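Read-outs: derived from the displayed coordinates by stated rules, not from any lab. Computed from a predicted structure; not experimentally measured. Cβ atoms are built from the backbone, for glycine too; each structure is taken alone.
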Structure P
Amino acid sequence: MSEPTWIERHVPGRHGEVRVREYLPPGDVARPRLVWVHGGGWVVGTLDEPESHQVSLRVAAAGFPVTSVEYGLVPMFPVVGPMRLRPSPFRYPVSQDQVMDAWLDAQATHGGPMWLGGASAGACLAAGVALRLRDGEAPPPIGLAFLYGLFHGVLPPTSAALRWRLFGLPDLRVMQEMVRRAAVNHAGTADSLDNPHIFPGLGDLTGLPPVRLLNADRDILRASAENFAHRLTLAGVPHEGWYIPDTTHGYLARPESEAFELGTRAIASWLAAGT
């Protein structure tokens, strides 16, 4: 059986060129294209990471073209002590703009129906772009795919069910503080943690296209995804959400795992249903 092929391109963007990797499935490609955004807390991740490259290969092997986006990263934040940020040209809105520019290029270059999706912090960027598309910057996707997404700068309260699943994992307060610090590092200031343009879980979600979510069972970021799903319900947005049992955050970065297989298979099934 032939394998997917891929090429890299540098597409024009408002902050300079954006590096993308385009994956072409073997055989028939008359299907929705997925524009995919990797995670990494806005501080790590490239087109070569499994969460980007291996996911894209697997989705392309299922018959769907993929455009994977590389965005600018910010320096690592201090995990203890004062929150002194190192200078960076890639704080909000730059990384979100880069995803938008990659989306616009994919529309102009390939046309046809497209999905937009991402994992973890990449889901945050993709959801922010989805809200901008809804508000008229360009035609919106026909669907959104978010895997263990982060949509808030400050995590919502964890449910009793989630706290039980997190038993035995690192201290919740420590993990919540790490998420907050990562969000400040991305936004550039703690005053921006309630900005819905940066953290779309705080925004008006009305009018988004159908959303599919797949979360890790034992993941503190589940609190963000669950709150996001609740707000989708309030906004009347069609959505479905599932958990992969006994999994932790970042399972798409572990291509040898069963969770990776389940996650990539889920993405392909969502795209197939959206044809």
Structure Q
Amino acid sequence: MKALIVGATGQLARALQRDLPQSVQAVALSRAEYELADHSALARQLDAHAPSVLINATAYTAVDLAETDRQGAFAANAEAVGLMAEACEQRAIKFVHVSTDFVFDGGAGRPYRPEDATNPLGVYGLSKLEGERRIAARPRLDWRVIRTAWVYSAAGRNFVLTMLRLFRERTVVKVVADQVGTPTSAGSLAACVWAAALTDGESGILHFTDAGVASWYDFAVAIYDEARALGLIQQDVVIMPVPTEQYPTPARRPSYSVLDNRVTLEQLGLQPVHWRANLRKVLKELVP
């Protein structure tokens, strides 16, 4: 199978290229090779590479900035996604797209299933949901949308690397304790994306995260404990749990956004791995 990956340098794109299945040939496009809003450029790339599947591994992910940059968020997360869906439908190319837990408002009190009602709290979630809708509106398109959450890796910009920096700079770090979800390594998400690309089935929305549940505070404590054990952090740090109202941000975030991924695991033949085990694996990549 030949795959074309939109995005070459992000967390997911790097993992997709690193963990390429033996049966797949892949080309990853950088922003220099493909501007998201350029429909003709996308058409040229699809016609030149003739892939069996297009994987969208790029997105506007600045959750707080999106509140004042609605146009930018919707351009990348909705309009560009709609153009990809249209181009794939015209060429009978499978389309795999990654979405977010932020399409939910956090009020369910149980893990969210793919069919649950959506209600984004901010512009980022709204733009991602609109991208999903534009994909689903293509009746002849073979597509999979994979919603995920709290993605991190050993490179790029993410919560894990931010915490490691703060643990080296400060002796007291405050972390929100009343927002709950599931940390997910880019490597395990990439495995799910490849499985979705390679597995036949009906078009639809899938949920995927690592196993387990955590608050941002739980995640931070685990990062510190694992990093200290690996020698990545040398000093003692006090991690203080704080409520959301003590850490105000421009964008509202769901207080509970755990995703129910049981159907995804069954359909794609994936084995769940607890988030802490994957965290340990990623942190080992940072050991000199």
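Consider the structures P, Q: one of them gives 32, 21, 18 for semi-axes √(5λ) of the Cα gyration tensor in Å as calculated from the coordinates. Say which. Comparing all candidates, it corresponds to Q.
Computed over structures P, Q, distance in nm of label points 7 Å out along Cα→Cβ at positions 38 and 238 reaches its largest value in Q.
Hey, P(r) over Cα pairs in 10 Å bins from 0, in percent, for residues 150-221 alone derived from one of P, Q reads 18, 43, 34, 6; which structure? This figure was derived from P.
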